[in-house]
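Below: a set of structures, written as structure tokens.
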Structure P
Amino acid sequence: MSSLLQRGVSRTGWLLVIYGVISILFGISAILWPGSTVVALTWAFGIMALAEGVISLFALFNRHVAVSRGWLVLYALASIVFGLLALWHPLAVVNVLLIFLAAWLIVAGVYRIVFAFRVRKEIQGEWMIALSGVLAIVLGGLLVAYPVAGLLTVAIWIGVAALVYGILQVIAGVRMHRFKRAL
């Protein structure tokens, strides 16, 4: 392996370890403090939306914009309004998003059940599709009935995913570093 490639692998390995440790710390904090995690994630989305809105406003002054100025203004304003709402009232924004998620789950569940009945003669195991539909409806109903529990559960699952991702990143980084040393 060339010296340049070896240095790249070593550097990438350490970056993966650093990213992994950050992800592990985030995952642990999300599991321990799910309420704070929900607010922090909402703020992060708010900041991203606000940045998109401001950038889109600046794009209005570019003569070679790919979309019409009307759509660009609408997008910029919607992004700025969403960003400001997410920063000022994060829990209200999260509750609205949770309602949309619940509605989507219920509609998706009904669709899956109808789909399973329509294809029952064509495929085997259609009951699994129907079961996934029932589970989606139940989950959507639970999110409507217990929104705070739903928010905290989502935050905890995000934490678990970040924790697993971080552990995998650290393992990959250490292996890449060892691989470089073995050469």
Structure Q
Amino acid sequence: MWPWGHLAVAYLLYTISIRQRFDRPPSALPVIALAVGSQTPDLIDKPLAWNFGILPGGRTLAHSLFVVALLVPAVLLVSDRLRHRAVGVGFLVGYGSHLLSDIPPAVLSGEFAHAAYLLWPVLKQPPEEPVAGILDAILHYYTLGPYEWVQFGLFAVAALAWYRDGMPGLELVTAPIVRRFGTQS
């Protein structure tokens, strides 16, 4: 899945759950943590596999449920100590939704081998096309088929939901830029 697809799935899951549980839109800091968490597995695995050749594929270490089993208690412990559990939960929702949304549609028809990355290194990584780095992946590895167009649609729905929620997190990201560069009159 493309980065915007991961972000869309994470945000939609998060805003729906926050609205159902607390009857309010999500808060800014957890949404920023959610966005970071939704990209983290790829930010770890893809460079380590594609650029440095350390991992056997772009869905291995950070995509493994074994790493998640260590990550969840660590993130919750740190976020509790910092008295920002909602931020830790936001990160974990983003991270977990990334792993689930990477499961290809072929699994629905019984082709479970494509989800073997979830149990890496116990199960072998499905074969990948060789990729000569991130730029090569963007230009040649990914295609724009129906699955990718669905991701664009999900992103549009998520953007509308985020707008309806008051664009949580935007001010925290843009305020330092405005302070640094000021505003034009």
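No value in this document is a laboratory result; all are computed from the given coordinates. Source: prediction; values computed, not measured. Cβ atoms are built from the backbone, for glycine too; each structure is taken alone.
If distance in nm of label points 7 Å out along Cα→Cβ at positions 28 and 172 comes out at 2.2 when worked out from the coordinates, which of P, Q was used? Please list the in-between numbers first.
Values: P: 2.2; Q: 0.8.
Going label by label, the one that fits is P.
Assuming 32 is relative contact order in percent (Cα under 8 Å, 6 or more apart) as calculated from a single structure, say which of P, Q it is. Intermediate values should be presented prior to the final figure.
On the way: P: 42; Q: 32.
Comparing all candidates, it corresponds to Q.
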(request) Assign the value -31500, calculated as helix-only ellipticity at 222 nm (-39500 (n - 2.57) for each DSSP H run of 4 or more, over all residues; to 500), to the correct structure from P, Q. (result) P
(request) Can you spot which of P, Q the value 1, 8, 10, 9, 10, 11, 12, 13, 12, 8, 4, 1, 0 was calculated from, given it is P(r) over Cα pairs in 5 Å bins from 0, in percent? (result) P
